[in-house]
Structure I
Amino acid sequence: MSSLSSLDRRLYLDVNEFARQTSFAHTFMKYYALYGGVVLLAVLVLVSYFRARKARNPKVSVDKALWVAAGTLIALGLNQPLSHLVGRIRPYYAIPGVEVLVSKAHDFTFPSDHATVAGAVIIGLLLSDVPIGVIAAVLGLFLAFARVYVGAHYPGDVIGGLVFGALVVVVLRPIGTAIISRITNLIAKSPLKFLIFGEPRKSA
């Protein structure tokens, strides 16, 4: 076992022991790790989008906001074949007797899907809407911790997911926003403009 793998295993067991000692938080952490964290991040993306529609330059702001959503979905899609390529098994199958608060999955664990979503949303919002991005960073990093707390991932899995999600959004951002801009340009010239940009502001 490599030194990094050994450290990852030790940190996982430390968090797992912490989970054993904090049973009062199990229900909350379970639901946050499964659904709550992702739902809250999705709400922040939606809030940022509506804030973008009211920006001084709504066209540019909306394009950036839409890329956060699109880039996150792309990162999640790319993560699936990557995790199969790496083929790391879940920690609860490798380490007997650990505390597991969620149903045991049979897919691979690195990089974490949840952390990939978190990393993509965090960096996407920090690049387009800093105040909302800061909130996303807090909620997203807590989601990454929660995935380890419930026993579903090693710390290295969530770190890998955060980095991978962020990289996809940053690297593909120029071409992604360019494509989105072309699409919104077409919509802006159509009767469906209000669907993307909302109702035009009334002059005072």
Structure II
Amino acid sequence: MATVPRWSVQGDWFDTCKCGSPCPCYFAQPPTYGDCEGVLAWHIRQGNYGGVPLAGLNVMALGSFTGNIWAGAKATMGIFIDERADERQREALQMIFGGQAGGWPGMFAKLIAEVRGIEYVPIAFEVADDLASWRAEIPGKVVASAEALSGPTSLPGKRVQVHNPAGSEVGPGAIATQGKATADRADAFGFKWNWPGRSSKHMGFDWSGPDSV
């Protein structure tokens, strides 16, 4: 870690996945159908890697695993990095999201057995200010979108949320807003699926390193 500068990133994360709603994985339980495959998407609202600014950049990933990811199962993933990132920003994002820069991503990287590749692509990302919906897309490769879950006893303007989930993908102490996927399509890195109508959740992330989790 001696060569890794101080860094921090804050922003929005969400996923869409094969699991029924709500996804058991963020309760640290096995996937609904025994295995899971899904899209993970990050938008950095503010952050830097040493002197390299990272605000406004996006990262996406495709992943699959069988069994409980929090009890020894390992994931296979493919990573997409925002093509707008310059060379220094690309290196910084690879260090952070690859786990080499420490912090929470360094812990999360221990859950990954294989990375099939990294591609630099255009990534569109949007989250409604009131968390009513979220969406990310890589043209021709990935579409992930969701609407916040609601029901007959939901209070107007209030979201269905889980505080302090036991298996948070963004680290300890998160607040998860539960959604229902309106699109979950992927065709890249040897993955191919289409799982509309299943689980999605949004969480904010706030990471720093190299020695903070």
Structure III
Amino acid sequence: MRSLGALPVNARDPIDAIAASANKCLEGVPGVAFVLASERALMAARGQAPSLSLDLHDQWSGFAEKGEWRFTPPTQVVAALAAALDRHAAEGGVAARGERYRQNCAALITGMRALDFAPLLAPAHQAPIIVTFCMPADPRFAFKPFYDQLAARGFLIYPGKLTAGPSFRIGCIGAIDESDIRLALATVAASMQALGVASGAP
């Protein structure tokens, strides 16, 4: 869902279907999702959908028979996705986009480590999509004031999810490069200073 368009997919693997959305690594706008599926998997899905909107077999059949969506499509979102795919190809495809995100990720981790923040994952397990950082131990640090400080300066981050301890996340994807990451790091440092947080160490 998050990585299609930036991380390679081995089509020789036995894949029945891949689901993704127009945004994330494709850098379109949210509002439409799509599925790349084998015909065998689509045929096996006939009559199995848990809801009308998730009936991929019915939608696939509609495209094949009538060449149209079952319901009114999000035309502007599809047009934005088409433009995003053109930009993706012009950038150099999966390899180039993935490399830009890897550079963003490396710059982010290096800069956050300089402020004593610790990534949750070891480097061998870190994908260049989003980085989870452990919450600082400094008693003056709290996520909401930190978030508000960053937001007031034009940067939005994510609270932690599905981790054993408190954490927060910063994305490396989107139409950004290392200059944006450096600006984000300066904003993190300024926000820490405003809150009186001396170190990001967990």
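The numbers here are math on the coordinates, done by the rules we state, and not lab data. Keep in mind it's a predicted model, so treat the numbers as computed, not measured.
Summary of values
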| item | result |
| --- | --- |
| Origin of the value 8, 28, 29, 20, 12, 3, 0, where P(r) over Cα pairs in 10 Å bins from 0, in percent was derived from one of I, II, III | III |
| Of the structures I, II, III, the one that -24500 was derived from, the read-out being helix-only ellipticity at 222 nm (-39500 (n - 2.57) for each DSSP H run of 4 or more, over all residues; to 500) | I |
| Structure responsible for 21, with relative contact order in percent (Cα under 8 Å, 6 or more apart) calculated and labels I, II, III on offer | III |
| Structure (I, II, III) behind the derived value 23, 34, 33, 9 of P(r) over Cα pairs in 10 Å bins from 0, in percent, for residues 138-177 alone | II |
